[in-house]
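For reference, the structures are reproduced in the following blocks.
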Structure 1
Amino acid sequence: MSDPSPASARHHHRKAAKRQVPSVVVTVSDTRTAETDTGGATVQELLEAAGHRVVERRIVPDEPGAISAAFHELVAREDVQALVFTGGTGVAPRDITPDTLEPLLDRVIPGFGELFRALSYQEIGSAALLSRALAGLRRGRVVFVLPGSRGAVRLALEKLLLPELGHLAAEAVKTR
């Protein structure tokens, strides 16, 4: 008889998880450069430290056309299984990353944004409600949209993204 406990279910999912997920990091910003993009650098550092390969890192302006063009190009690549966008998730007029990307997703993973804001609240209080972080699936790829600050990136990756990335990538492939 199999063990129906939550620990057993977690173990089963972990066994099917991909150990190495080729990823891209896209920073959405009008002001960041390769030298000043600390959020994107933190994403790359944490992904690589966890054994995931970052196949490309780029910066695009806070423009819907530039964001969607990068998304479509990257999601079509066969060597990419995860896309991590940072920046443009707040409520300022130029913060359009979630508005641009959410309609392009095949499915949204609502728990990611909910959990990220709950964890953020523990660290920064009520300002957490200003984040519009989200995650979803597109063409067998997993997509994350994170704030651009190092602290927010570190929180999202360490507490949510990295523990589940392999499992999400394995499940996303089934949606192709």
Structure 2
Amino acid sequence: MHIFITGFMGAGKSYLGRNLATLLGFQFIDLDEYIESQSGKSISSIFKELGENAFRQIESDCLQSLALPNHSVVATGGGCPCFLGNLAWMNEHGVSVYFFAPASLLAKRLFPEKENRPLLAPLTKDNFEAFIDAKLAERATFYEQCHLKFKVPEFGQNGLEELADYLRKFFT
């Protein structure tokens, strides 16, 4: 069984996912890193060269072809569950966890690195948080279909051990 972590960019899927995997003694896989290693290109380059639709197909193909070791934590991209039946696939093959963070926290985390995020790069400070809020609303129907919801702490790993304890019940 596997744990699939999803949520909007900046929610801490990679950082907290690595720590969750460590707490559980599981292997950690970052889907974006896997895509980059398989394609030899950055996510930003794939978006720029091929467009979002092609990226979403590559993302879905990579997700569904991963050779997942038993007991793994997989951090997906923020849009991954919203396309091509990916969330249904994740729910069928493991436990999905939505890492929820409010738009204000995400904006604070993401604005300094927005140039590295294809969907955020063209935004200004004035429309940044509103864009994130709108994307969260657009994706909510998908995120809410996850098995579990974890409220991301503003700092540190508050609640991560409780989440790990809860998830252990699925794997014993």
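Each of the structures 1, 2 was assessed by relative contact order in percent (Cα under 8 Å, 6 or more apart); the largest value belongs to 2.
Suppose you compute mean count of other Cβ atoms within 10 Å over residues 36-43 for every structure in 1, 2: which one lands on 14.0? Structure of origin is 2.
Between structures 1, 2, the greatest calculated value of volume of the Cα convex hull per residue in Å³, for residues 60-115 alone is seen in 2. Can you tell which of 1, 2 yields 1.00 when FRET efficiency 1/(1 + (r/R0)^6) of positions 92 and 132 (r between Cβ atoms, R0 = 30 Å, to 0.05) is derived from it? Attributed to the structure labelled 1.
Of structures 1, 2, which gives 16.5 when mean count of other Cβ atoms within 10 Å over residues 76-83 is computed from the coordinates? The read-out was computed on structure 1. Given -15500 as the derived value for helix-only ellipticity at 222 nm (-39500 (n - 2.57) for each DSSP H run of 4 or more, over all residues; to 500), which of the supplied structures 1, 2 does it correspond to? This value belongs to structure 2.
With mean projected area of the Cα convex hull in nm² coming out at 10.4, pick the structure among 1, 2 it was computed from. That value comes from structure 1.
The numbers here are math on the coordinates, done by the rules we state, and not lab data. Remember, predicted model here, so these are calculated numbers, not experimental data. Cβ atoms are built from the backbone, for glycine too; each structure is taken alone.
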